[in-house]
Structure P
Amino acid sequence: MEMVYRCGQNVLNVYQSNLLLKYLIAFVLLCVSVAFSATPAFAATGSSILSMKERAETIDRLLAVRLETLPAKLMRREGIDMWVLVAREYNEDPVVMTMLPGDAHSARRRTILVFADEGTGGVNGYAVSRYAVGDYFQARWDPDEQTDQWQALADLITEKNPTTIGINVSSDFALADGLTHGEYEGLFGALSDEQESRIVSAEKLAIAWLETRTEEEMELYPSIVEIAHNIIAEGFSNNVITPGETTTEEVRWWYRDRIRELRLLAWFHPSVSIQREQQNTELQGVILPGDLLHVDFGITYLRLNTDTQQHAYVLKQGELEAPAGLRTGLATSNRLQDILTENFVLGRTGNEILRSARAQGIEEDIRPSIYTHPIGYHGHGAGPTIGMWDNQGDTVGRGDYPLYENTAHSIELNSTVSIPEWGGQDVRFKLEEDAFFDGEKIYYIDGRQEELIIIWSN
């Protein structure tokens, strides 16, 4: 469709004076747009959606690589000899949930997972639980021989004799604070005073596990983000929106239904809003010609998440493109994205990145607001917070965490731009695109929006 539209634009540039030709081409483009929007359901995703069995197999394959490669590297980086994770059914530690097999929906009873660094023997995994957990965690508790599960864990600790024992407790990161109070008491009730003295917070280790993306995951992530992009484009089309009739609420629920049709999950309810000439606030309601639309949208697939914000413009009668001011506004937010990602430097904290990017943006006469976050196993993932929508200063704790290599981030921000065609009215261009940082450079996982999506009026 984009290629057809560009061809039409090139023809118009040659025949600017021929009004009849303008409208003829506009009509042809509208017909092509409608034809393209009437594609079968799965074609809109850009790739096939795996069956549930195939998804479980894929998750298990990805998890096997992670479990074989990451624990030793990350535990030794953080100085932890043993990592103890405890979860009970339906009240799971968020980290434990990422370690369960692809066909598991929850922990079973009390599930205790242990990573033990055994030196030259590498890091090995144990399940001090009634059941083995996948192929990696060896079963180390027989309730018929030892009725006390906590004592079985204490016996394993005695056997492995770690110098430091990491547990998931954290004041700043919810995702690293998965050990509940009851399980904390059970654990400490089973340990000797000497073993208790070895307990440390595994906060940074938990974050590292959650935020680190493997090569195998990054081979799949682009197709997942592509699916999200294509669903957004389908929703922001004349296949879904009839200007003057369709409401923002209807589009929001269309997105939810579309996600379910594709057998995917939404990790939050999509938002759709309007910015309109002579209106100083974002609106809900009937979508009209001349509206600038915004969507915030995210899916979960293969345990990986997307988070995307894009804009669409509804053409007025006689328009063939959005006003220049709106196109410039989008380009300004693209420039702010560039400024932010240029400040992604290994080891720099989220707060440092924020300060530097904001200062540079302001110096370039941009009115910036930056609120970028990690993404991966969770939509708002573990890792450095780079600003918050309601705090453009330092974020204590989460903003002090440094940037590591092989991590994914939602580049989320907005710039406020005065639009000449709207009488100088301020408009916010809110963008969010998922990106990957390899330690040296950052790139968008499936590109970014650099042109407004166009919706035609009848």
Structure Q
Amino acid sequence: MDKYIQTVRQKNDAFFAETARRPTSFVETFGCQQNEADSEKLRGMADAMGYAQAADAAHADLIIVNTCAIREHAELRALSTIGQYKHLKAKNPNLRIGVCGCMVAQEHRIEELKRSYPYVDFTFEPAALDLFPEILCEALEYGKRSFSIRQTSESIREGLPILRESPIKAWVSIMYGCNNFCAYCIVPYVRGRERSRDFSCIVEEVRALVASGTRDITLLGQNVNSYNGGCSFAELIRKLSEIDGDFRLRFMTSHPKDVSDELIAAMAESSHAARQFHLPMQSGSDRILTTMNRRYDMARYLNIVHKLRAAIPDIALTTDIIVGFPGETELDFEQTLNILREVRFDMLYSFIYSPRKGTPAAALDNPVSEADKSARMQRLLTLQSEISLEINRRLIGKTAVVLAEGKSKNNPDFMTGRTESNKLVHFKAPDSVTGRFTPIRIVRAEPYALYGELEN
């Protein structure tokens, strides 16, 4: 990889010497936190190759679109964005456009890009992220379009350059791929089977981040608690918790079938592990969970919830819900609502089911009507909003330690930050508190945000 980085770097240095202008790159990201982490590596590699960052695609000499395939809507959004770049290629024939991410790990999407998007120069899938410099180098040297799903080794390339979005918060990928094959999910097919980084590399990366001033670190994986990179995930949490410094440690996403007593104990004993746990449920119906191939039932799920709250009484729980999975009856959906009433999640992420080509669920009969999906989604959101508001109102008058992240994008009169339980807080404070853990007294609550004042 290094030789390709150097080759492109030399080309860009020569361009700069001739024009007094650095070639620029722009990375457009769709999808999950893992994609965001991948894009930080793409920006890092582009930087190492001598590209300056463009403010937008219109001013870029290199555009990389990092796509998502979790739902068809995400793919259509990415394709729409790519379609808008046609005129940029016409204005700048030297522009190179690449498409990566989960969408292009599917043969039918690659064929569509080859056929209908002649201005796209190359693609590479998530497992081939480290091949980006080589693929770009070939595109620049030979001018040939490159489209294929490449066979990559089971090993993980360490030491990729990273250009992080924030000096305060960081994503740290600890594993890639997924072995679960939930019936509705395309991820195992596009990201491959599970591959874990060696724990020593993760510990080194987190230690360096803490030393540089990073205060909020999130460990990433499609199923982090199946991590197996020389130790268990619980052991990894213990090792990271031994690092000196003032920081919070988070992780996502967990699969209930792999939540162990050891992990819960490691979290409870850690002074760095945030009092927050994202535990995707997907449905409150055992029958639907079986059809989804989730490999747990609600008794197992509720037992985990009980153990978490017994070990960490102030823990904030969040979840994922899929509405309208094929065969979901009104009774199934009511069971989901009943679980919400029982568990009382701090927040949930909800999705209306849409079939994904290539997944087992796409072949299931008995689809739920769009009208029923929409109506159920509204009932779900209404109930959760009531629960979230009730939980947040209990915080009024209390003081929370908030990591100040900077000015609010929507209202620059306010700073924003996150509590240990990952609740969003708006407050007025000088810029000097940015990047610091700051005591904030909560004075107002909304379902998904809190408002507070600096504690005197």
Structure R
Amino acid sequence: MESVENTVLRNLILNEEYNRKVLPFIRPDYFDNTHERVIFEETAKFIVQYDRCPTQEIISIECEKRKDINDETYKSITTYLKDLDTSVTSDDWLVDTTEKWCKERAIYLALVESISIADGHDIKKGVDAIPSILSDALAVGFDNHVGHDYLADFSERFDFYHTKEDRVEFDLEFFNKITKGGIPNKTLNIALAGTGVGKSLFMCHFASSVLLQGKNVLYITLEMAEEKIAERVDANLLNIPVQQLTDLPRMMFDKKIESLAKKTQGQLIIKEYPTASAHVGHFKTLLNELALKKSFRPDIIFIDYLNICASSRYRANSNVNSYSYIKAIAEELRGLAVESKVPIVSATQTTRSGFGSSDVDLTDTSESFGLPATADLMFALISTEELEGLNQIMVKQLKNRYNDPTVNKRFVIGIDRAKMRLYDCEQSAQDDIVDSGQEEEYNNDDKETKKSKFAGLNF
């Protein structure tokens, strides 16, 4: 009886339709026998170079040229080619069987590599790499989509233009304006701010509003305890100052939570990890456990916050520079968003120069300019004494893949720090902002008067 390896290899040599479908997904180390692995390598090399199947004679000649095989291996190659069954299989069963075989081989090899790492035999990789290795193996599968044919696929493109994209909406007017109705799935969205300005407050408020929309929310915290995040959400959703939550009688607290539960079909899960200890591998494991144990699949993920995540690519104490390290974390988080098909919202710290600044730019991104290059939406939260006196913070767009970032480039939102809430300001507050891309409803003579509230900001 022919083995799967033999069936795969035989059809790769003889069946052009088949090898076009599966060749990109097969690795040489999937073949245990040396002669099969060498035949595969030469077959794949020929197909890539000449865009057609090789003959047995061509494979034999190319194998003979190799200096890395002995006489015994070459004899096995020639025997295999001589006895090659020239019949081909051209049905879906063969493709499905090959995909299953690739998955099994990938998982087996990943387990072998993981054991080697765990035993300390791999000097290049640490145990932190194991979750990523296993995850990559589990993700092995055939993707036969080779791209969008502009002229042939026009109908699908037209339908795409007229299909409403799933988005997670904000409860804040101008955030919906700049994102065209909310943030789409498979995206990374980042708030940039100094310490104490409101990064966590923004995420807690947004998480609370999404929960009220009936969606499932996963909030991962690496800075504060689960209970402290829940406390902020309580203040927001129960409309009670944080300091007064402890004064609330148990019966009243229970009634408020019960009433809240009736308003939404969504769930909020808050998961704490020690600072700088967790990376995407841990987050994937968490998602799998939540799906298995609680049948919970998030519609959005909050990660508080990016700079204190770990990287699955690099050891924490490795010699890699901070630019590469933070960029890697951002890329891994965006990869998680794509894989999970949900938006991810996170935050990052400003640099020292940006900490006390009345205006913030991309150059004020702490540790890595590679971070904004990866993000789909990035905005700064800016606070001044003047704005704090008005219970407002300013939002400045830094990067926006959803809309023109020069339109509503800056706007203000109200902030209630006691109740951990954000709210829309009156339009008059927006009219005071100049050079923001917003339409101004006043003449040039009035500009200096209107600008006074923001005189300290360097636009």
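If you rank structures P, Q, R by distance in nm of label points 7 Å out along Cα→Cβ at positions 54 and 390, which sits at the top with the largest value?
R
Comparing distance in nm of label points 7 Å out along Cα→Cβ at positions 198 and 350 across structures P, Q, R, which is largest? Mind dumping the intermediate values first?
Values: P: 3.3; Q: 4.6; R: 1.3.
Across P, Q, R, distance in nm of label points 7 Å out along Cα→Cβ at positions 198 and 350 peaks for Q.
Cα Rg over 2.2 N^0.38 Å was computed and gave 1.25; which structure, P, Q, R, did it come from?
On the way: P: 1.14; Q: 1.02; R: 1.25.
Going through each structure in turn, the value belongs to R.
When Cα extents along the principal axes in Å, for residues 102-165 alone is calculated, the result is 32, 29, 17; to which of the structures P, Q, R does this value belong? Spell out each step's value before the answer.
On the way: P: 32, 29, 17; Q: 35, 26, 26; R: 55, 24, 17.
The value was obtained from structure P.
Taken together, the values in this text are just the output of simple stated rules run on the coordinates, not laboratory data. Just so it is clear, the structure is predicted and the values come from calculations on it, not from any experiment. Cβ atoms are built from the backbone, for glycine too; each structure is taken alone.
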